[in-house]
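Undergrad: Each structure below is given as structure tokens.
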Structure 1
Amino acid sequence: MNKTFETSIKAIILSAGQGRRLLPLTKNSPKCLLSISGRTIIEWQIDALLTAGIEEIIVVTGFQTNQVEELLQQRYSNYKKIKILFNPFFQVADNLASCWIARSAMDCDFILLNGDTIFDKSLLSKVLESKSAPITLSIDYKKIYDEDDMKVQLTNNGLVQHVNKTLPTDQIDAESIGLTYFRSNGPMLFREAVEEALRYPAELNSWYLSIIDMLARKNLVSVCKISGHRWCEIDYPPDLIKAQELFGK
């Protein structure tokens, strides 16, 4: 039986984007509402979180927010701690702005999820049970990394040294899967860094992992290796096929 966790742990899901690389599938509805084996991406995520005992869930929406609100009201009407925050900047900003919208919720330990990553329940349990650190980045490995992967370089003692999409090939050790755990003073440090970054208009086009990259220089970012667990990031139509194969049973 999987260990469950206190409800003081929150989850923040960043689901504001349309997912234009999945057009025409996302022409009229956001990426998080694409269906995998009869469940939408957002349902896969919320169901895994609820199973782990995390009931306070904040979903940051943007494109076609009414559709997401309607689904959550219908599917999770008994869970009063599942709430939506609307990001009005979703068309002109990247996910750092969504973190800014949700910054007031970063007042205790929390899981931060990209809205396009689905995973099995055992993966989430492994992350929640990982060795305590201010920030824990979930990572996996593969033989070849493409230009869209969020690449990770590790220090000699296994901490994160850099995380970005443009790491040279000879510096890549792993990839971030889009699931980050903040504990202890991690939530405060991340929130303050997000608030500081968004003082500068150019940062509207930044990913929140640019903040993680900055904090990694202070030896604050550990990793949880999730190799062998099922997960899939859904960016392109072939990813839907992969997700169906992984989660179709």
Structure 2
Amino acid sequence: MSEKQMVSKEAITVLENKIQMIPSNEGTIYLVGPIELPVNLYGETVVFQWYCWLHTKEEIEDLHQIIDKLSSANLAEFQQSSVLVYGDFQHEEDVLMRMHSICHTGDIFGSKRCDCGYQLKQSMQMIVEHGAGALFYLANHEGRGIGLFSKAMAYILQENGYDTVEANESIGFVDDSRDYDDAIQVLKALRSKPVTLLTNNPKKLSALIDAGLPISGRTSLWGDVSEFNEDYLKTKIKRSGHLEAEDKGTCPND
């Protein structure tokens, strides 16, 4: 690592109104933003407002101390989550929201073994067309919480006849170990009114309801069904309880 640089007073002045502290049960969540982020979405430029958050076990209120400590923490080795906001997310009565779990293979490489890349882009498009909403991108959720290396091992098992749930459990994990606590705290800081959740996963819906968040509804997000992910999608329904539509649980192409 290069020699540590001094934090400038000018930088502190610029950042002081862009960083807020959110108390949590274990330390503090620091939320930085909003930041204007023009995004290429299906060939058109759409401007979102971007936030990123960091959960630390320490409670430091002095911004200079916070930044000084972070500059030597080598954060590049750790994943941080973020949220894209579109429109007046705080005040609009009717907004869409997605809690999207990171998928290295689907989101970045466009893998068709899953539907994650499709869901990422489609949810962004739906939020823009709706007029207001937010997409939370949860960086510690790879492979339903097992991490990228373990996901690679699970993929090998899937190539040898295991379904998604069996593969995870065979290498010592549960089907789904994702935690939404930090995202929920950030959501509470950004909005107090109800949201319509873009998801097929009732566990995400339950996580928000159990945290006391007002929910106005749920919208399904199925798509990009192919020979490469049909069994994966059916396993989501049959083994993990995912819902295809608002009031039924049938599988795509069944």
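Computed from the coordinates by the stated procedures, all read-outs in this text should not be read as laboratory data. Bear in mind the structure is a predicted one, so any value in this text is a computation, not a measurement. Cβ atoms are built from the backbone, for glycine too; each structure is taken alone.
Undergrad: Quick one: distance in nm of label points 7 Å out along Cα→Cβ at positions 61 and 85 came out at 2.4 when computed from one of 1, 2, so which one is it? Kindly include the intermediate steps, with their values, before the conclusion.
TA: Values: 1: 1.6; 2: 2.4.
Checking each candidate, the match is 2.
Undergrad: For P(r) over Cα pairs in 10 Å bins from 0, in percent, for residues 109-172 alone, the calculated result is 16, 48, 33, 2, so let me know which of 1, 2 that is.
TA: On the way: 1: 16, 48, 33, 2; 2: 19, 42, 25, 12, 2.
It must be structure 1, since only it matches.
Undergrad: A value of 21.2 was derived for mean count of other Cβ atoms within 10 Å over residues 29-36; which structure in 1, 2 was it taken from?
TA: Details: 1: 21.2; 2: 16.9.
Answer for the origin of the read-out: 1.
Undergrad: If you work out distance in nm of label points 7 Å out along Cα→Cβ at positions 45 and 93 for 1, 2, which one comes out largest? Let's see the in-between values first.
TA: Values: 1: 1.7; 2: 3.4.
Comparing 1, 2 by distance in nm of label points 7 Å out along Cα→Cβ at positions 45 and 93, the maximum is at 2.
Undergrad: Ok, one more. Looking at relative contact order in percent (Cα under 8 Å, 6 or more apart), point out which structure of 1, 2 has the largest value. Kindly include the intermediate steps, with their values, before the conclusion.
TA: Details: 1: 24; 2: 16.
Comparing 1, 2, the top value of relative contact order in percent (Cα under 8 Å, 6 or more apart) belongs to 1.
Undergrad: Determine which structure produced the value 13.0 for mean projected area of the Cα convex hull in nm², calculated from the coordinates; the candidates are 1, 2.
TA: Values: 1: 13.0; 2: 15.4.
The read-out comes from structure 1.
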